[in-house]
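So, here's a batch of structures to check.
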Structure I
Amino acid sequence: MANPGFQLSLDVKGRPCLVIGGEEEAADKVERLLEAGAKVTVVHPTLHDRLKKLAAAAKIIHRLRTFRASDVEGVTLVLNTLRTDDDYAKSLYDLAKKERFLLCSTDRPEYSSCMMPALVSRGHLRLAVSTSGVAPALASRLRQDLEGLFDEEFQAYLIWLETQREEVQAVQDDPEDRRRTLREAVEGFHLSGSLRYPGHWVDERRGRRQG
């Protein structure tokens, strides 16, 4: 069932977070957490090469075993990347409700209290892409295409806007004047694009219309 959720940006800087699993997907999630400043612990008997390097550099804590309920003590967020059966996912969800930590289980939105959308990351930009859980592959494709739009010039522009905001806040006392100046700084910026659909879907849709 589709679940649009309620989009928020979670502050995990300096907060303990737990990742269950040690494969490539776990590595992706760990890198996103580290970028956000989280203190990350990974629980799994084996590790992907990227995670091995992070553990060797003491950037993450690795517990060389399977998950235990005691691992969630003091944890803010748990990311479960194991594509396990429903019983395991449900037991973890029940634990999350009892111990009051946020839980995201891969491909198990019904047993999650939060979701991780596909993320476009360019400089300071963070653009979340979600299909409400109905088409994760499309969300991933949208992320890839959007990342191609935001180039180095965009990153430079965003840094310039940051500088403008700092200068305006330092010299303009009136809040409305600040807002007006900052709005003017983005006047003329425009994002444009086009959509192209798979041929088999176009043919099927045309057939439905003709029928």
Structure II
Amino acid sequence: MQSLFLRPAVHLASVGDDVVSLDVQSGDYSCLPGVGGFVPRPGPDGRLDLAVGEIADLLLETGLAVREAAAGVRTDLPPRASASFWRTERASITLADQRRFARACLSATPQFWRAPFGALMAIVQRGRLARADGSMSALERDAQVFDQLAPFAPFQGECLFRAFLLLAYLRLERRDATWVFGVRTYPFQAHCWLQVGDTVINDAVERICGYTPILAV
């Protein structure tokens, strides 16, 4: 048995027989095929207890792991999603909702524009609320309102921007969620969504269940 530690910026997910890695600093994904059964789920400190020496050598050679633990905070992956607030019903939009959405756009869009992946993750981590409003009914209405107003955002990005903008919208009312990144293979795809407990805020359970979580922020 040999113990290694993931580099602080690296996160792993076993997807079938493969291991997919994500470097948070660069936003780059990579895949090690055929080793999924030999790489355990990392511990909270990034520790990997490996029974096969060749796998340990491979992780060291590729720069995914190091021999000594390094400082870094890893957010626990949320439980498997079983419910969703996404498009459950329509909400009545108020002037206050529109103003809040405009404020979120004005703050989030300049931050997102051309920002490296690692910078976006740092912004989200710094903005994490120590004491957030945990009302699920309020979160459900927020999800409904945001989904109806999202087409009016000045920048129509993919899931990365939509999740970033929704987080900004939630935090204006001291609500929060976990930003989850998932991967799949054959063909490779990456996706992200917001989740609270086992409830998805901005996507359908049927869609995200096909992805294996690799990072939570």
Structure III
Amino acid sequence: MSKPRERHLVIFARAPRFGTVKRRLARDIGQLAAWRFHRDTTARLLRRVARDPRWRTWLAVTPDRAARGGSGLWPGPHIVIAQGPGDLGARMGRVLQRLPPGPVVIVGSDIPGIERHHVAAAFRALDRHDWVIGPAADGGYWLIGARRRSRRRLPFAGVAWGGPNVRTQTLANLAGQSVAFLEELIDIDHGADLERWRRERSRA
């Protein structure tokens, strides 16, 4: 019997440099509050998921020079790698192509609702599907994952990142491949997103 392939969780994050993170959110709540949100949300996500033995956790950071600092900026354990150049699709595609064999799940660092059970559900879905997507309320997605058992075309060409049709355009690129969907979570880009997440958390 062959040994199961290792699972890889990749968290995409920007180095927590004041004035360079969450700029759209900063226009609504101020630079200091936005910086704190980004720093704290990334750290809490790592504390929740990085020690789980069911997967190996990678932290893909930008700018690339932040990767040379290793894990000092965030709590471990995880492996820090550089995202590299290009738009978000180019950077995610690079991760999907270059990591060691095994299914890969990519999440953003600005979705405070991510828990270990979401990640586990994504990997379970990849046992039966080519791709898995966690939809976000803004038309994008907070998670995308690939089984990677055979070479397939990446789904990021022509996607207008930051717009309302990110998920629709990605799914069009995945025509003919099987895609599983997780529950919808809130991607925090604006002050209204943050307020909505706080309201939903208070009702939970």
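Laboratory data are not the source of any read-out in this text; all were calculated from the coordinates shown. Everything quoted here is computed from the prediction, not taken from an experiment. Cβ atoms are built from the backbone, for glycine too; each structure is taken alone.
Here are the numbers:
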{"read-out": "Given 1, 7, 15, 20, 22, 18, 11, 4, 1, 0, 0, 0 for P(r) over Cα pairs in 5 Å bins from 0, in percent, calculated: source structure among I, II, III", "value": "III"}
{"read-out": "Ranking I, II, III by relative contact order in percent (Cα under 8 Å, 6 or more apart), the structure that comes out highest", "value": "II"}
{"read-out": "Entry that produces 0.8 once distance in nm of label points 7 Å out along Cα→Cβ at positions 32 and 112 is calculated, selected from I, II, III", "value": "I"}
{"read-out": "Structure responsible for 61, 33, 19, with Cα extents along the principal axes in Å, for residues 48-119 alone calculated and labels I, II, III on offer", "value": "II"}
